[in-house]
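Several structures are given next for inspection.
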Structure P
Amino acid sequence: MNLVNECRNGGAAGCRRVTILGAGIAGLVAAYELERLGHSVRILEGSARVGGRVWTHRFGTGERAPHGELGAMRIPSRHTHVLHYVHKLGLAGQLTKFTTIFEDKNAFVSIGGRVLRVADALESIVQINRDKYAARGASERTLLFAGWLQLLVDAVSPGQLRLRLERDLVSHLLVDLARLDLEPFVDVERRDVSLHKFVTAYPAFRFRLDESLALFFDDVLTETSSDLYRIRGGTDGLIEQLRRSLRCGIEVNREVVALRVRERGVEVSWRDAEALHTEECEYVLSTLPFSIMRNLTLEGVDDDKRDIIAKTSYCSATKVLFHCARPFWQDAGIRGGGSFTDDCARQVYYPSSSLYPPNGSLFPPSPSPRSTESVLLASYTIGNDAERLQRMSESARIEAVRLALCKFHPELDRPDVLLGATSIAWGSYKWTQGACAVGWGVGEPTESERRFAGNQQLIVARERAARPQKRLFFAGEHCSEKMAWMEGSVESALRAVHALSRHLDSADPQGIGLA
């Protein structure tokens with residue numbers, strides 16, 4: 001836990017007043033650590049709720065109400081800083097496995113109007129590639145590996161990156177794969193592919209990918225890993241425990257409209273339902289997304305900071321939750337994981353069942369409608385797929401997803417099955433204007449022929465995004481290399497607290513308050 005230790009060691013003595021903008025996980029972790037260092041913290045949040053892009057929706061009231069995740073829903077095992085706070089705040093007992101897409105082989109794949117099980121979908125892709133690349137003489141093992149790679153990228157990636165993989169396979173990747181020893185990673189008899197082990201053995205494989213796809217490839221590997229956790233009861237349990245641990249209050253409905261960096265502080269203007277307010281703040285830590293900050297009045301901010309704020313790209317994402325009368329997918333043998341459709345719904349995630357087959361029977365008894373296992377993440381889309389759903393009204397979005405899912409879940413055609421539904425379009429949500437910052441391009445594949453050259457550009461972007469402006473500091477997933485993940489938000493918060501402490505030591509080595 002180097003970052004946790006760094007931000008706690010070497011902190012300046014005495015009490016300083018720090019105003020944090022944004023009550024997402026970055027702001028809450030920063031407040032938690034600043035209070036531990038003895039500082040006085042105040043949090044201003046523009047929306048009416050706490051949590052930012054951690055948002056657990058409950059269909060009903062009470063702790064046991066059926067719920068699903070409109071925001072963050074999984075924690076990779078290697079995201080040690082998030083897991084540190086999960087354990088520190090007493091939630092370790094709530095950690096349980098998150099079964100990811102295609103991990104349950106009974107899940108469905110709907111491609112071109114055909115509905116297949118996961119294993120059959122792989123065979124379908126292999127056959128298509130066998131016909132397409134017959135003249136190239138690709139081996140069965142190479143075709144099987146390429147097919148599984150395509151299936152994962154198709155399911156997880158936005159549309160423009162799926163096209164880039166297709167282009168790479170045609171131009172050189174199939175030849176590259178044919179030259180490698182794939183036998184340790186591809187079992188032709190069992191039709192099994194170990195992509196994660198392959199990438200560990202051949203890390204240079206990423207350097208043969210289109211630059212944008214290579215930058216996204218870590219997410220492909222992470223999202224399809226078997227080492228993912230979820231917090232039973234809702235991801236917002238972490239937010240609630242952080243909130244309860246703070247001494248400071250959180251002022252909601254405080255929309256920041258201007259930041260003016262002065263020599264001895266930061267002037268913050270914010271608006272509530274009654275009036276516009278302006279206050280002089282000793283130190284400010286902004287966790288606001290740059291998609292929001294670029295619309296603020298900014299003074300005393302240098303040209304490079306303005307440039308990174310203006311040019312940081314954000315990806316759209318939409319989620320649709322269905323509250324169902326019962327988990328009918330279990331009748332098809334699906335116990336968790338996710339299905340995929342090339343229709344508008346894209347990724348579909350099932351709640352991981354806590355019920356195990358009694359006495360060796362195939363299907364467990366169905367839980368009641370009030371069970372959390374009756375909430376289906378009916379659609380999760382990113383990029384241009386999300387933008388199509390974003391342009392619809394919520395009712396039209398929900399209906400479009402329902403019709404798409406009916407292709408492999410006809411139960412949704414029955415009027416008594418769908419008890420309720422909700423959705424979020426993060427790209428048009430007022431307080432984020434995007435789901436996450438992205439390091440990969442958002443254009444069409446014809447715009448780039450570049451190969452991956454390493455993560456240096458992400459490191460440079462992180463340093464530019466996080467670089468303070470006198471007493472104005474920055475945190476959030478856009479200030480990290482782990483964009484789109486809670487881990488990135490937490491790491492950036494810890495770095496910001498450490499940077500703020502170093503600034504205090506440098507500016508006031510005796511711990512004497514500055515006017």
Structure Q
Amino acid sequence: MRTVLVLFDSLNRLALGAYGGTAVKTPNFDRFARRAVTFDKHYVGSLPCMPARRDMHTGRLNFMHRHWGPLEPFDDSFARLLSDAGVYSHLISDHLHYFEDGGWGYANAFDSWDFIRGQEYDALKALAAPPVDRFKQKFDPSHYPFDNLANATITRGNTDRMAWKRSRAAITHDFLKEEADFPTAKCFKAAFEFLDLNKEADNWFLQLECFDPHEPFVAPERFKEAYESGYNGKILDWPLYEKVSNSKQEIAEIRGNYAALVAMCDEYFGKLLDHFDANDHWDDTCLILTTDHGFLLSEHEWWGKNRMPYYEEISHIPLMIWHPEHADQCGSRRKNLTQTPDLMPTILEIHQCQVPPSVTGVSLNSMLADDTPVHESLAFGMFAGPVCVTDGRYSYFRYPEDLSGENLNLYTLMPTHLASHFTISELQTSQLAGPFDFTKGVPLLKIRLDPKNTQVGNDGQTLEDCTSALYDLEVDPGQTAPLSNDAIVARLAERIVHHFTEHDAPAELYTHFGLHREFAPEKEAAGHAAEA
């Protein structure tokens with residue numbers, strides 16, 4: 001068997017026609033939905049980017065034990081397990097976070113990988129003294145705060161971190177001369193080369209991972225023309241993760257730039273479908289399409305992700321799977337709950353590999369035949385953010401009373417943040433904690449959380465304007481009218497406890513969320529020593 005996993009970043013489910021979207025034309029995503037099995041209640045696990053990828057690799061939730069970070073030495077990565085079983089694995093990606101301190105190990109788990117340069121703040125060219133004055137004339141300061149840059153010679157050490165990142169994106173913008181220069185175009189070109197070189201081979205797995213349509217929302221002009229907003233100001237394509245304060249025209253411009261990027265993703269995905277058609281890959285190759293999370297584009301008066309409740313636009317994501325052995329299910333839909341960690345055991349079973357006992361996700365191969373449920377509920381979240389749970393009917397966001405996160409600890413053997421190692425002051429709080437049930441008997445470092453180094457803290461923001469909320473998704477799919485129902489809240493809180501117990505969450509996490517800690521008998525007998 002051969003498998004191609006196409007992973008886009010920040011692909012909003014409601015941008016796709018196959019999921020009811022009308023704002024963007026997505027003929028190729030919709031074309032694939034007519035052939036594949038489409039999952040209508042597929043959700044995220046851990047947020048944002050690298051926590052989601054750890055979920056994908058390991059088949060279990062990351063967010064209960066640490067925030068953004070590398071693969072841990074004890075982790076069971078599906079890519080490495082495939083290779084161990086004789087299935088060749090290859091990654092093609094322009095996702096720059098794989099090559100920062102907090103992304104170590106993911107690409108290395110594959111037999112081989114190609115990295116495409118130029119996304120987000122991975123500048124296409126190295127300019128020690130970029131034309132900042134010209135950039136100020138071109139980019140809107142609300143998205144590109146170049147006045148905060150220290151001087152023309154811009155390094156991470158002598159200037160505002162956000163301004164530095166966005167100066168890198170501005171450099172790349174200058175060097176995108178032709179459509180072929182765009183990273184997504186390069187990713188698909190590399191994928192077609194891999195498919196052509198390996199068309200006679202069997203037992204391989206290809207992960208084609210495009211950072212688009214993640215911000216900044218930069219697309220070739222021919223895609224932007226279809227979504228012109230009438231705005232004639234400076235470039236607005238990278239909103240801060242904050243409450244909306246823009247004019248209607250500015251909102252339309254930002255949404256139009258995102259739409260253009262989704263349209264580009266759709267067209268290039270269509271080229272892959274054409275390649276499948278021309279080479280008869282449908283007979284012997286699985287094709288999976290999904291994303292890591294969505295994105296708020298002014299819905300609920302928010303931009304972005306991370307800080308606000310994980311509304312459906314963020315947490316409810318697309319998943320479509322084509323499997324040659326289930327061709328009779330072509331174009332069918334699945335209404336039961338699925339989640340990101342389910343991808344790992346699904347991929348392993350597609351290739352007849354054993355699923356390790358650490359996995360809490362469930363293979364979806366049975367759901368390719370029919371809609372038999374595999375989950376009663378799902379928990380998802382971000383470390384030091386709210387914990388969320390859904391049973392498919394209701395969604396419940398639970399915030400702690402203490403929003404600072406100062407009572408939490410990180411459990412890791414890989415003490416790195418997104419783009420840096422833990423500070424000396426953080427490391428000085430380290431204690432050795434006994435193993436969790438998924439660490440193969442290995443103890444971990446228990447390190448006190450510094451709230452400014454959470455994903456929210458890195459954005460320079462807090463959770464102060466967010467509160468717990470319950471929604472009835474059946475009658476209020478837009479989550480506009482919170483419910484007050486103590487019985488439903490209590491039932492869903494019990495489900496959170498269930499998921500914490502299933503993942504051997506540390507004791508302080510229960511306390512943090514005001515939940516009563518209960519052990520399943522086998523976990524009580526094991527008695528992990530994380531509190532040591």
Can you say which of P, Q returns 24.1, 77 when Rg and Dmax of the Cα atoms in Å is computed? P
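Work out which structure the value 3.6 belongs to, where distance in nm of label points 7 Å out along Cα→Cβ at positions 60 and 76 was derived from one of P, Q. Don't skip to the end; give the middle numbers.
Numbers: P: 3.6; Q: 0.8.
Attributed to the structure labelled P.
Determine which structure produced the value -8000 for helix-only ellipticity at 222 nm (-39500 (n - 2.57) for each DSSP H run of 4 or more, over all residues; to 500), calculated from the coordinates; the candidates are P, Q.
Working: P: -10000; Q: -8000.
Value -8000 for helix-only ellipticity at 222 nm (-39500 (n - 2.57) for each DSSP H run of 4 or more, over all residues; to 500) corresponds to Q out of P, Q.
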For distance in nm of label points 7 Å out along Cα→Cβ at positions 68 and 300, find whichever of P, Q sits highest and give me its label. P
Structure from which 3.0 was derived, distance in nm of label points 7 Å out along Cα→Cβ at positions 260 and 316, options P, Q: Q
From the coordinates of one of P, Q, distance in nm of label points 7 Å out along Cα→Cβ at positions 396 and 428 came out at 4.2; that one is structure Q
If P(r) over Cα pairs in 10 Å bins from 0, in percent, for residues 132-275 alone is calculated for P, Q, the one returning 10, 34, 30, 17, 7, 1 is structure Q
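Read-outs throughout are calculated quantities, based only on the coordinates presented, and are distinct from any laboratory measurement. These figures come from a predicted structure and were not determined experimentally. Cβ atoms are built from the backbone, for glycine too; each structure is taken alone.
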